[in-house]
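The structures come next, written out as structure tokens.
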Structure I
């Protein structure tokens, strides 16, 4: 059962947040939290909080459905960053002019779900690239 969490209007630029989100996409949720805890980027903290919130949402959904919950089986299925509204500010410049400063915001979304089951043992493995 998949669970989703969102953080909206986060004061970090979407471009910088996407660098962090790209690190965790497809990883196990516990590994993603550990990686984000030590990520040097400023966007690591809000992204980590969203992943932890998605894990907690999965726990609540499993409890309501009466299913067993195993946090070790969760995988970050989707993680993306959308652009939020931009705050526009002005900075005084030389000769009475002003320049615009754009303070960008982000909407961070993370979806966690149990890992898909392995393919049947008798199935032929798929090969990518050249075959000889």
Structure II
């Protein structure tokens, strides 16, 4: 089973990472951790200096934090850093291109609005994913 686990380092996404870890341990799932530095390449000229690096560093830090859980148990895991304007679209595209069997995603992310209701990223992934989606709270 191939499992895609998007993470932004938030509490709920780390719970999704933990679920992915359990699938790797118990079902020998092949897990890919994914983080998105979300910004549009077209807007980079308008962004303050170093903002791209800051966003990519945050995404790398989320991947490193998640990967450490797999490393601690000597479990193989792939990591992918992507950039774009709409994280849900990138997650859905990665799931399609990689022929994943399941996406395990946190119910909310770091965005303040997403903490009020089910995360817009999670909701869009559930609605449009090409495979089974597990939402972790």
Structure III
């Protein structure tokens, strides 16, 4: 498992409330759309990150992490595993405190790089499943 219970709890309850959701678009059929709604319901500010830079759930979107003009605490990644490592590297460059790879998204090399850079990280889990358990 990539992220023990203590790490999951820390990311969801202690590391901050601004979550950049990479892969979040206005397409309500996509899992990112529903997960972002759950995060909002639990008090997180979501920041959509998608090439279309759409406004989603009332929050302005950005084409990439580097375009966000403020700090983000957690980068939640809804892209294919083959692309996720680059997003993790962008999260490190952005100064995020944690990276969360969604269910089915695994990149062990990215996990090692991200942890070595000092960020918390979870892979192959969903915050929308985990956060209700903590409240």
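Output the label of whichever structure in I, II, III has the greatest value of relative contact order in percent (Cα under 8 Å, 6 or more apart). For this comparison of relative contact order in percent (Cα under 8 Å, 6 or more apart), the top structure is I. When distance in nm of label points 7 Å out along Cα→Cβ at positions 22 and 62 is computed across structures I, II, III, the figure 2.2 traces back to II. From which structure (I, II, III) was mean projected area of the Cα convex hull in nm² calculated, if the value obtained is 13.3? Checking each candidate, the match is I. One of I, II, III was used to calculate Rg and Dmax of the Cα atoms in Å, for residues 30-77 alone, giving 10.2, 26; which? Traced to structure III. Starting from the value 21.8: which structure in I, II, III was mean count of other Cβ atoms within 10 Å over residues 70-77 calculated from? That value comes from structure III.
Computed from the coordinates by the stated procedures, all read-outs in this text should not be read as laboratory data. Computed from a prediction, not measured in an experiment: that's the story for all the values here. Cβ atoms are built from the backbone, for glycine too; each structure is taken alone.
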